[in-house]
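Coordinate-derived values only; no laboratory data. This structure is a prediction, so every number in the text was calculated from the model and none was measured. Cβ atoms are built from the backbone, for glycine too; each structure is taken alone.
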Structure P
Amino acid sequence: MAQITAAVIGSTGLIGSHITDLLIADNRYQTVRLIVRKPVTLSHPKLEMKLVNFEDYESLKLAIDGCDVIFCAVGTTQKKVAGDKLIYRKVDYDIPVNAARACLETGVEQYLLVSSVGADKNSKNFYLRLKGEVEEAVQKFPISSISIFRPSMLLGNRKEFRLGERIGQPITKLLSPLLSGKWEKYKPIEASDVAAGMIGAAKKNERGFHIYEYKEMEKLNRKE
């Protein structure tokens, strides 16, 4: 069995932490590389840590070099950046786009990225417009396999407190059965299911550009 080196960007986040755990447990992956801004308190024989200055492209490129697949689940919030949209953009746009560029330049054949349901470069909503711009930029890189994941409300326990999610999760769970047809993509989804779907897509390794929304992610997780 070929041994694979996978890297995770955003490994301390809700989805990223699940991706990391699943990669560690998967025998197909020999090395799990965490690309981080500062050290994390996580230890396992498979793990290696690469400290990166994300504003320095060469630093990010060096960390990605030698990997077979990149999982990018990085993201910030308006609260963390105190409403500064320029700083927000540096995290949610610059990092994933630069990571895709580094994949191309170092020969990484698979790039999997967490975006958002409703991502649209023409949206009037700053967040959705930004996600749409990221998707458009990433798609332009001729990487062998690009997979974009568009979850709606994420379910799961974050390390940080988010009042909106704490209030919204119970409501969206109640409404979820009512969402069907074109509204199905707005169903809430467990962060662990998004992560598992990304691992499943990486295993399939389909060439080209692919977008996964709720239905497609659930299909990836379905046991045949």
Structure Q
Amino acid sequence: MGNDLSQYLRPTYYIDSEASEVIAFARDAAGDRKTLLEKGIALFYAVRDKIRYDPYRIDLEKRESFKASVIIGRCYGYCVAKAIVLAAVARASGIPGRLGFADVRNHLSTERLRQLMNTDTFIFHGYTELFLDNRWVKATPTFNLSLCDKFGVSPLNFDGRNDSLFHPYDREGKKHMEYVRDHGHFADVPYEKIVAYFREYYPAYFQHHDNVRAHDFEKEAQAEKK
């Protein structure tokens, strides 16, 4: 794989691929699969569905809340958190992994969340890039299967060979998601940059954060669908 990929295999404070929680998650997800490609695919689905998407409990105050081992322990997280976990379990499995960030429109959301954000643009949406079969492939494990069912959106799949970002249309053919700005890739979590962006673009969300934590995103999605 070459020395140029070594930084994407090393553990960091946030992508703590040497942590016991990360190693155990990776081993359980990969099972008896032999190739890195097969392991990468299995890891994607495990992170997608075993770590529940929750945009209401984002903790910017504590750096440790962005550590992969901590996220695995609590079994929930938003897009950046889930991307961190996938990068960590990939590195724990011998697969180079790094983080990518982009601003997107038409992100899966509820009316309550849109009001709190006061915009239809999600800043610094996180995804993961895995180095499989000698090339980088983008993978987004954000939305778990049960949440997609509630929104009426096809879950995002991953074959290890093609980029898996987001379907541009939902099951009814309506425009779903659009990437409007790419912030590039990172070997570790750009914590300060994420905090600065979020506080600048979503002041109302963090002003009322204690009340925000009480909301249930999946229940909201199900209620709106009905």
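Calculating FRET efficiency 1/(1 + (r/R0)^6) of positions 45 and 117 (r between Cβ atoms, R0 = 35 Å, to 0.05) for structures P, Q picks out Q as the one with the greatest value. If Cα Rg over 2.2 N^0.38 Å, for residues 5-60 alone computes to 1.09, which of P, Q did it come from? Working through the options, I get structure P.
When you work out mean count of other Cβ atoms within 10 Å over residues 53-60 for each of the structures P, Q, which one comes out largest?
Q
Looking at relative contact order in percent (Cα under 8 Å, 6 or more apart) for structures P, Q, the greatest value goes to Q. Looking across P, Q, the calculation of mean count of other Cβ atoms within 10 Å over residues 109-116 that yields 23.2 traces back to P.
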